[in-house]
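Q: Some structures to go through are shown next.
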Structure I
Amino acid sequence: MSVDQATVRRVAHLARIAVREEELGHLQSELNSILHFVEQLGDLDVSGVAPLTSVVPTELPMREDVVNDGHYPEKVLANAPDAEGGFFTVPKVVE
């Protein structure tokens, strides 16, 4: 895959990056190099490689999934702009 200067302009616009005209050629070659590298990764045989989330084998601590109120509702509601009866009060949005 190869990108042209129009694509570089579009990518820069989407990324909200200001790019001068004289930089377009350099950025075009940089993007083409990146895409070429990604295409090379597709040639690798990874059929025997298990998916992983870390290069170091780790066990995540598990805890019971229990729903609770945090045991301090006063602190939770302390930052609320408006609260009533232990709940957040919000303006009516549906007529």
Structure II
Amino acid sequence: MVRYVGDGDGLCVGRTSDPNEWIEVRLADFDAPELHTPGGPAAKAALERVALRREITCTAERGRGGRVRSFDRVIARCWIGGKSLGDLLRQAGVAEGGN
């Protein structure tokens, strides 16, 4: 379940409400604007609307540098109801353009 949304392409998943058990995820298929740039707050709000408190399935993937982790987050492609979060965000009209 999605427990927390940090920005437009980062979230935390966990089976319980204990933050110590959550896994931080960086979406592999969507690059949102950074939170402090134009479009960043809107991207975060859209990800919250689409995913917060919903059941989700995530599969780790290798990023551009060949690693499965980006900083402290697992790079993963995630789905809700068979649709990828990246596709759901694009359908919601969220602009891409992050790092």
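Bear in mind that the values in this text are calculations on the coordinates, not laboratory data. As the structure is a prediction and not an experimental result, all values here were calculated from the model. Cβ atoms are built from the backbone, for glycine too; each structure is taken alone.
Q: Comparing mean count of other Cβ atoms within 10 Å over residues 23-30 across I, II, which structure shows the greatest value?
A: On the way: I: 14.0; II: 20.5.
Ranking I, II on mean count of other Cβ atoms within 10 Å over residues 23-30, first place is II.
Q: Comparing relative contact order in percent (Cα under 8 Å, 6 or more apart) across structures I, II, which is largest?
A: Details: I: 18; II: 31.
Largest one: structure II.
Q: Supply the structure label, taken from I, II, corresponding to helix-only ellipticity at 222 nm (-39500 (n - 2.57) for each DSSP H run of 4 or more, over all residues; to 500) with the calculated value -10500.
A: Derived from I, not from the others.
Q: Further question: With percent of Cα pairs over 19 Å apart coming out at 73, pick the structure among I, II it was computed from. Kindly include the intermediate steps, with their values, before the conclusion.
A: On the way: I: 73; II: 34.
Only one of I, II returns 73 for percent of Cα pairs over 19 Å apart, namely I.
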